[in-house]
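Listed next: structures, encoded as C-alpha cells.
Where a number appears in this text, it was derived from the coordinates with a stated rule and is not lab data. Note that the structure is predicted; figures quoted are calculated from it, not measured. Cβ atoms are built from the backbone, for glycine too; each structure is taken alone.
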Structure I
Amino acid sequence: MGYNWGWYVVSPWSEKGQTNLAFLLSGLGWTVGLALCAIVASVVLGLLIALLGLARGRVARSVNRIYVESLRAVPMLVMLLWVFYGLPVVLGIKLDVFAAGVVALALCDSAFEAEIFRAGIQSIDRGQHEAAETLGLGFVDKMRFIILPQAVRRVLPPLGNQFVYMLKTSSLVSVIGLAELTRKANELVVTEYRPLEIYTALIVEYLVLILAVSWVMRALERKMAASDYKPA
C-alpha cells in the first residue's frame, strides 16, 4: 500500500489545518528577527576585522588572519552549543536562546563577511587610494568617504547571499529551544505524527521567505546600479 497522505493537518481549507499553519507561522518572527540581528552584527564585526587586515601594522594583520581562520574552522552548530552551554561555565555569562543564537551566528558569519569586505575594498582601483592620500585624508577618513562607499556597491550581492544563508542556518538555533520555524515544525510533528506533510510545509515556508528576500536584494542591486548610471 502507498503512503496515506494526511494533508488535512496543514490544509488552509480545514479548521485543523488552519490552526496548525498558524502555529507553524508563529515562528516566522523569531526566524526573521534572529537572521536580521545576526547579519547586522556580523557585517559590523566583519568590516572591522577586514579593516584590521588592510592596516599597515603587522599585529593588526595577524589578528585578522587568526580571527578569520579560527572562526571559519568552527562549525556553526558547535559554536552555537558552546556559546549557550560553555559561556556560563567559562565566563559566567548566561545568554537566553535568542541572544546565544545571535552571538553564535554572528561570530561564525563575521569571518566570511571580513573576507567579502576585504575583497571588495581591494578591488577598488589603487588610484582612488592615492588620490585620497594626496588630499591628506587619514586611513579612517579615506575608508569612510572614498573607499567604502564604492566597495559596498560591489559587495552587495555576496552580502545578500550571506543574509539568505543566515536565514537558513537560523534553523540550527532550534536545538537550544528557540521557537522559530523549525522548532515549531518539530513540536507539531510530536503532536500530529505527520512528519512528511509538516516538514513539506516547512520547506514551502522557507522557500517563500527566501525567494522574497532574494527579490528584495535584486531590486536593491538594480536600484544602486541605476543610481550609478548618469546619462551624458
Structure II
Amino acid sequence: MSSEVMIPELVVFDIAGTTVVDNGEVARCFREALSEEALEFPESSINAIMGLPKILAIRQLLAEFAPERTEPGLDQSIHDDFEQRMMDYYLDDPQVRVYPGVLSLFRQLREHGIAVAVNTGFPRSILDSILERLNWRVGRTLDAAIASNESPKGRPHADMIQLLMKRLGLDDASKVAKVGDTPSDIGEGKAAGCGWVIGITHGTHTRDELKKCEPTHLVGSISELAKIWGLRIPVEDLKG
C-alpha cells in the first residue's frame, strides 16, 4: 500500500449483494413470505427496499400497496416467515458463497491496520446464520459485526456505523469507508459522514441506479474496490 494513498481506519461492508453473492435469493424469500399472506407486490418495489431493516421494509410495502390489510401482527408474521426462509437458505443452500476476492481484501486491510466490519439490514438471527455458514469470526476474520435490530435506527440512518465506531474506539467518520450495493447503503454512509461512500454494482442495483445516490466512488467488483486503497487482489484469490 503506497504511503501516498489515503487510507481509512475502518471499512464497513454490507453483506448480501456486496460481500456475499445474492442471485435474487433475498427478494425470492421476501416474495414467498408475502405470498403466504396472499400478498403480491411489484418486483421493482421489493428491489427498492433492499438494504432497509426488514420489518421497516415490510411496513413500507404494506402501507403503499396494501393499506387495507390492517390485521394486527401482519407485519411481524411476514417478517418471521422471511427470517426463517433466509436462515434456512444461508445455513443449508449449496449456492451460498462470497464474491471473489472478499477474504483476500479483508485480510489485506487488517494486515495494514484497517479494521473490517460488516453490517446488514437483516436481524441478528440471519446475520449469525451467515457468519456461521461462512465461518467468519469477530477477532479473526472481522473486527466487528452489527445487525439492523441492534441499533436504534437501521439504514439509511447512521446509527449502525456510529455504534461500530464506538465499539472500535474510533471517533472520526471521515476516516471510515462504507461499501454497499443499495441506495440505503449509500444513504447510510453519507448520513454518517464517511470519507468513502462506495457503491458496488455486482449486487442488486445497477451503476446508473447507484450513481443517482451520489456515492464518492462506484466500483464493479471487489478487485476494483481494493485498488481505491492501492491494494491488489492476487489472481488466485479471484477464482470463485
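Points worth noting:
- Source structure (of I, II) for distance in nm of label points 7 Å out along Cα→Cβ at positions 157 and 189, computed value 3.6: I
- Answer label among I, II for the case where volume of the Cα convex hull per residue in Å³, calculated from the coordinates, equals 175: I
- FRET efficiency 1/(1 + (r/R0)^6) of positions 53 and 93 (r between Cβ atoms, R0 = 25 Å, to 0.05) from the coordinates reads 0.35; which among I, II: I
- Structure (I, II) behind the derived value 1.10 of Rg/Rh (Cα atoms, Kirkwood Rh), for residues 37-108 alone: II
- When mean count of other Cβ atoms within 10 Å over residues 117-124 is computed across structures I, II, the figure 18.2 traces back to I.
- When mean count of other Cβ atoms within 10 Å over residues 61-68 is computed across structures I, II, the figure 13.4 traces back to II.
- Which of I, II yields 15.6 [mean count of other Cβ atoms within 10 Å over residues 5-12, calculated]: I
- Read-out volume of the Cα convex hull per residue in Å³, for residues 85-140 alone, computed value 116, structure in I, II: I
- Given -12000 for helix-only ellipticity at 222 nm (-39500 (n - 2.57) for each DSSP H run of 4 or more, over all residues; to 500), calculated: source structure among I, II: II
- Answer label among I, II for the case where percent of Cα pairs over 12 Å apart, for residues 173-212 alone, calculated from the coordinates, equals 57: I
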